[in-house]
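Given below, in the form of structure tokens, are the structures.
Just so you know, all these numbers are worked out from the coordinates, no wet-lab data involved. Being a predicted model, the structure only gives us computed values, none of them experimental. Cβ atoms are built from the backbone, for glycine too; each structure is taken alone.
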Structure 1
Amino acid sequence: MRVLLTGGGGYIGSVLVGHLLRKAHMVTVLDNLLYGVHGLYQYCAERSFDFVRGDVRDEGLMRSLIADKDIILPLAALVGMPACVRDPIYATTTNCEAIALMNRLRSREQRVIYPCTNSGYGTKTGDVYCTEETPLEPISIYGKTKVDAEKLLLDSPNAVSLRLATVFGVSPRMRLDLLVNDFTYRAVKDRFLVLYEKDFKRNYLHIEDVARAFCHVIENFEAMKGEAYNVGLDDANLSKEELALKIKEYVPELYIHAAEVASDPDKRNYIVSNTKIARHGFVATHSLDEGIQELLKGYRMMGREAHKNA
């Protein structure tokens with residue numbers, strides 16, 4: 001397949017590129033390098049890899065790149081509630097309006113696999129599994145822009161949406177703000193965690209399984225098109241406290257203290273069923289334990305942070 005991967009220099013994209021190349025796809029990455037160049041240099045020797053620096057909101061550029069592609073993976077987005085609150089115009093134009101532009105420019109035969117977020121389920125009880133039929137009730141601007149873009153695509157032909165659980169694991173373009181990555185980092189660097197809303201639950205997913213899920217949909221597109229699918233790790237529907245205690249198994253000196261010092265503006269408290277995508281042959285295989293162990297290795301490499309003496 002000739003693949004256009006927007007946002008391919010990001011946390012997920014820089015891992016996904018390698019999976020696509022190993023599957024013998026021809027990959028063109030479009031990225032504005034908002035967060036710099038991290039993991040794409042390693043692919044420059046690959047003849048099936050190309051890179052374009054640019055913006056997904058540029059209609060002329062997008063028209064030229066989409067024209068000859070078989071499949072589009074639109075990962076480019078301003079990701080996460082805090083980032084979107086800081087720049088709501090960037091969030092809206094990139095997360096939603098750019099998807100509408102891409103959808104208008106593509107032919108109806110060209111395929112799209114879209115990464116949504118299961119934070120679109122909004123605030124739930126944490127006791128009842130969210131399925132793909134559960135109403136979407138996003139709270140934050142991030143959740144709303146992603147859900148709006150998903151609806152737009154699923155109302156169009158030849159599209160699949162993957163509602164991703166909270167991703168964890170090491171990437172060339174590392175993110176420390178994701179919950180597993182953040183808790184593990186604090187365990188290593190600070191040796192303590194202060195938990196608020198400790199019983200709020202969430203589902204998790206290793207970054208390698210995210211990449212595997214995209215490749216699985218490419219290979220099974222005809223059977224899966226027109227639908228949304230939850231993608232997460234079945235045995236990782238955990239509360240914040242359960243996650244902290246899991247990390248403590250690997251960092252025994254970690255001190256965990258529960259205190260209602262804040263609240264989650266996104267009110268993420270849900271557990272998720274991944275049964276639908278499993279019926280199509282995909283099951284996440286990388287465990288939370290594997291992810292924590294690899295994160296611990298990665299954090300030993302980080303060394304001193306900028307603007308700190310120790």
Structure 2
Amino acid sequence: MNSERLSLALLVALGVVWGSAFIAIRYVLNEGASPFLFVLVRMLTSAPLMAVIALAARERRPGWRDLVVSAVLGGAFVMGGYQVMLFWGEQFTSGGIAGVLVAASPLFTAVLSWFFLRKEAFGRVGALGLAVGFGGVALLFEPEIASGGNSSTLGLLSVLAAALAFAVGSVLLRRWRKEGETYWGASVEFAAGAVFALPFVVFFEPHPYFPVATGALLATGYLVGIAGVLGFAVYFALHRRVGPSRANLVSFISPLSALGVGGLFLGEQYAPIQLGGFALIVVGLLLLQRDWTRRAAR
């Protein structure tokens with residue numbers, strides 16, 4: 001297999017794995033896991049595994065300033081805030097729709113980049129992409145609002161807030177940590193995410209519970225080892241092989257994977273208007289990608 005085909009295969013595989021991660025989360029929550037304790041378990045197991053990857057790759061340890069930036073921004077936004085709101089929200093919505101909403105994170109990233117990363121500002125085509133993409137996000141909410149499902153609507157809002165938190169953290173990390181993401185940085189972010197999640201377990205889950213049934217443990221192992229640690233390793237490798245723009249094409253594959261895997265394994269059903277919303281989000285992201293590519297080529 002030549003280098004181009006290998007990169008494409010890795011992109012598709014990573015998109016499928018990351019999309020199915022939302023279904024694994026939903027499955028463990030369905031088994032009775034407390035969402036905040038579940039986040040804590042994921043963070044505590046992922047941090048040392050990512051450190052092992054960093055050691056195996058003989059990656060140079062970043063300076064203390066960069067590690068502190070990773071801990072603060074990663075703990076508050078990219079890992080901690082994102083995971084806490086995502087896991088809580090997935091109690092009340094399907095894994096497939098959660099995957100689609102999180103895929104809208106680049107829409108928030110584009111808006112935030114306008115203020116914090118002027119070199120990544122968008123033009124008219126990008127503005128059109130934002131309008132189309134956020135229109136798609138609105139369609140995802142329509143069935144829940146129409147049916148008066150307050151808890152489901154809150155779940156969707158929580159997942160959307162998770163996507164916003166991830167975007168905020170990503171933009172701020174790009175601004176204050178110029179060398180980009182590293183394995184050591186990701187390990188620190190997981191550890192800081194555990195610190196962030198701990199108070200939620202203590203104060204909001206008086207009887208925290210994590211299932212030890214085989215299915216739940218396998219799903220958690222998949223989430224931590226395959227979707228998490230191995231997924232990040234592949235993503236960083238793709239950054240080096242094909243560049244960040246092409247690596248981010250995984251954003252188009254993962255929501256489709258989430259919808260398909262959710263329907264196949266959990267019997268999740270989606271309203272036609274929600275599938276239309278997904279299509280609009282994809283169109284919006286494509287327009288944004290086209291705009292960024294054109295501006296970068298100037």
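From which structure (1, 2) was Cα Rg over 2.2 N^0.38 Å, for residues 111-158 alone calculated, if the value obtained is 1.55?
Comparing all candidates, it corresponds to 2.
When distance in nm of label points 7 Å out along Cα→Cβ at positions 143 and 279 is calculated, the result is 1.5; to which of the structures 1, 2 does this value belong?
On the way: 1: 2.6; 2: 1.5.
It must be structure 2, since only it matches.
Where does the value -10000 come from, among 1, 2, when helix-only ellipticity at 222 nm (-39500 (n - 2.57) for each DSSP H run of 4 or more, over all residues; to 500) is the thing being computed? List each step's numbers first, then the result.
Numbers: 1: -10000; 2: -25500.
Label of the originating structure: 1.
Compare relative contact order in percent (Cα under 8 Å, 6 or more apart) across structures 1, 2 and report the one with the greatest value. Provide the component values of the computation, followed by the final result.
Numbers: 1: 19; 2: 42.
Going through 1, 2 one by one, relative contact order in percent (Cα under 8 Å, 6 or more apart) peaks for structure 2.
On FRET efficiency 1/(1 + (r/R0)^6) of positions 231 and 255 (r between Cβ atoms, R0 = 30 Å, to 0.05), which of the structures labelled 1, 2 is highest? Each step should come with its number before you reach the end.
Numbers: 1: 0.35; 2: 1.00.
That would be structure 2.
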